[in-house]
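Read through the structures below before going on.
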Structure I
Amino acid sequence: MTRPYSEDLRERALARSDAGETDRQIAAALLIAPSCLSKWRKLRRETGALKPGKMNGHKKPTLSGWIAEWLRERLAAAPFTTRQLVGELAAQGIKTDRRAVWVFVRAQGLSFKKNRAGGRARPA
């Protein structure tokens, strides 16, 4: 993934713009897209600075907090399938998918291997 342009480049580009050069001339000289200039002008007008915004923020996991506690209790209570757990979570109004449930179950150290009796194996 690409990184944002430096503040130094942004300042030099806007200084040239303030001096009267056209956006296309500045873009050609600094090897940037002409649309960058209008976005940087808007950023400077709205915030007073040219600092780039945060990239690739962290999204909090859906299965955390009280939901994680409920799932831990549910996993210990009886045999389960990921599809069954997704259904039970949906009944409580929590939208998630099987992969998220599977990742959570694996993080808890549980195995999906079956034993000879046909049931699920014990926790690892």
Structure II
Amino acid sequence: MRVGGAGGAGEPGAPPGDLYVVVDVREDPRFRREGDDLVHEMSLSIPDAVLGKKIVVDGILGTVKVEIPKGSQPGDAIRVPGEGMPRLGTRSRGDLWVRVDIEVPRDPPRAIRKLYEQIRELEVD
């Protein structure tokens, strides 16, 4: 970035030079940036996806409360307005999107497996 007139002094009577600022931006493992928006990937258990849940996730300015709606599906994205990156030249911010992934247990304990079997029996056509 160039900051005009903020550099070192020029020849006597000449204006100061320009200041060049180099910015190195590191990726944050919690987010993926899409323009002014941030995307946070979130794993949910099957019960949390079915019943919904209030969660707290990290935002860039602190923690953010997010309500996961009942019946959330893999790939659903919940929008949290104004919790993304600042928009250049404005006072507004992008949004934070919490993208849902459903965590399916590979080898659940016997008690949980029995509950899933009961649910399957109730869902029979």
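List of remarks:
- When distance in nm of label points 7 Å out along Cα→Cβ at positions 23 and 55 is computed for each of I, II, the largest belongs to: II
- Structure responsible for -16500, with helix-only ellipticity at 222 nm (-39500 (n - 2.57) for each DSSP H run of 4 or more, over all residues; to 500) calculated and labels I, II on offer: I
- Parent structure of the calculated result 89, 27, 23, given that Cα extents along the principal axes in Å is the read-out and I, II the choices: II
- Structures I, II were compared on relative contact order in percent (Cα under 8 Å, 6 or more apart), and the highest value belongs to II.
Any read-out appearing in this document is the output of simple, stated calculations on the displayed coordinates, not a laboratory observation. Quantities reported herein were computed from a predicted structural model and do not represent experimental measurements. Cβ atoms are built from the backbone, for glycine too; each structure is taken alone.
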